[in-house]
Structure P
């Protein structure tokens, strides 16, 4: 069938298998260009099908030569309808990995559940014995607590008082004012249950008790802080509160299991998750322009290759005062942030594309779903039913 992008809100509900494969191959080429001598060899990525999680799996395999297990919750094709982008990304990744003799298996299901944890542990025991590295990169709107069966939903709201600022409708390319009412105490608590560190701790407890952690084991969870303009809805909002709990979990994991556990604060990039956060699309569009001008712009794959190579395995961690790895350092460079702050109040609907790189923002958003690549003929019909070769569940 011929597949075209169909956008609803901040999500594209269609995905192009050839376009997704094209994007994955681009990431693979970046990873291959930066080999890691002493990197991990057995890597579990929780949230492995898109964004930073996918780039982590690509980096582990094609920079470090690692075998990988990926966990995600994606939709296969059904009744002639395309699968989700994450499904097609994994199809392409596994085909490329296995073509080079790299082990790659995937587990599709609710990563919060005890059943998926048990399936991962069984696979590690049978195929590897132990795991060297666990990347925790989940971004979910909902979580069912495996201990109680209670469902929780996260939200994107400020805490304490309403927040008003400029926003960008990324579909229409229009700037408007937005006001977001503060979250209730229950909404804050629910967001921490979904996006906080508890499930990361559950994973580590399960893996440790199963005896599958290697002697040189490391685990990393991803976070974001960003500039002051986004703080009310992010750092000081419900999501930021949840990310503080992830930092708490890192310290708890270190103390409880005697392993290296870190939070990596990453750069703002276009992902399905970031597209949903008010204010952030406008900020990213301006940021991209300023970082490109300075020559420091990175996408997901460049950022994760730098994290693995220069911080985790070959360089210096350079932890900040809170014990976090900061690979958002180029974004938070004082000159970059000053330039963004200067442009921020000047942007209008008329000069949006002049003062920001909104075109790149839109291009990268469509690329998340396999669209907009010059090397793909989107007028040709494609087969949508594509199995993941190493799918376990």
Structure Q
């Protein structure tokens, strides 16, 4: 037997309706904010992620699935959605279209890391990217979209944390302050953070090593170093969130794990999914499009891990409705009766009713057991008497009630 690769998971039919539920809400909420779907390839040229995500990030350094194709080109399975969308925006000249471009996606992503609860090597994201607007109101709107999705899908007790990590100019001053601080503690830092110190000291703030986390508690805070423009932008974001009635906490420790972020960054965090508590994370990335060879177009977005959402819903006892069950199952008791079941099921399906019938030559008792297993709402028995009289014996599987219904009545019945 060939087993599934480590860090991947089959979504079986009895569970897939939960995915459909989450995806349906994602699409619906995105639509209410005017976002349209974009679909980018599963793999990109590796340079897209080196430029976009950043060479100093854990994703690029340790987690990407990168290989040479038969043309000796370096190809990478996408580890996140934003860089591919930004590449598509540039390549397809979307800056010439109506701006802001409001885009969303539901996609597979791939990272080679230790599998754990809510974190797989192939995982799925619902993401949103708003490209072309500088104003803080698009930041607030992006956060509102994420907040609306979280509420609609049924997640409760989630805290929104926001921060500003400034623009590239004010961050230079902050990075110098970080270098000075961390140089005084370099002997107690992990090897990775020692390497990060000169390349990208902000990454140290995101380190999960316990010794580094202790050092980070007293590190300089970015909000003490942001310029007046960034400060005004961040204050407006907070003001607009208050107008919208969205509760939040300012956390100067949030920097996010990717190099392309600027100014506003945010996370929705739950305590119900273990140590990796971030349900949704995102922020502004004003320099990304230019880094990929496009115009200097600002952007902001977020991504939600679908596996984490499903795990959180399960952990908190949220019942997801299963509307994918068969509405009516025909149970014929002979060959001629089977032909009539085939005919009636075909007509009902054309009307949008979920219908099925026996394909295995089972006895009537076994057919009822099968109908119960697949969750059929009704079973329509067709025996020789029923066929002769042009009726089915219709049983409601929920309450056990039975009635004879003519073929013609059945075909117009509201189930």
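Any read-out appearing in this document is the output of simple, stated calculations on the displayed coordinates, not a laboratory observation. On a predicted model such as this, the values are computed, not experimentally measured, just so you know. Cβ atoms are built from the backbone, for glycine too; each structure is taken alone.
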With mean count of other Cβ atoms within 10 Å over residues 41-48 computed per structure, which member of P, Q shows the largest figure?
P
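When you work out mean count of other Cβ atoms within 10 Å over residues 121-128 for each of the structures P, Q, which one comes out largest?
Values: P: 15.5; Q: 22.2.
Between P, Q, the highest calculated value is found for Q.
Work out the source of 16 here, i.e. which of P, Q gives that when relative contact order in percent (Cα under 8 Å, 6 or more apart) is computed. Write out the running numbers ahead of the final one.
Working: P: 24; Q: 16.
Only structure Q yields this read-out.
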Ranked by mean count of other Cβ atoms within 10 Å over residues 9-16, the structure on top of P, Q with the greatest value is P
Re P(r) over Cα pairs in 10 Å bins from 0, in percent, for residues 113-216 alone: value 11, 28, 31, 27, 3 computed from one entry in P, Q; matching entry is structure Q
Distance in nm of label points 7 Å out along Cα→Cβ at positions 337 and 353 - structure with the largest value, from P, Q:
P
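Out of P, Q, choose the structure whose coordinates give volume of the Cα convex hull per residue in Å³ equal to 199 when calculated. It would help to have the intermediate numbers written out before the result.
On the way: P: 141; Q: 199.
The correct label is Q.
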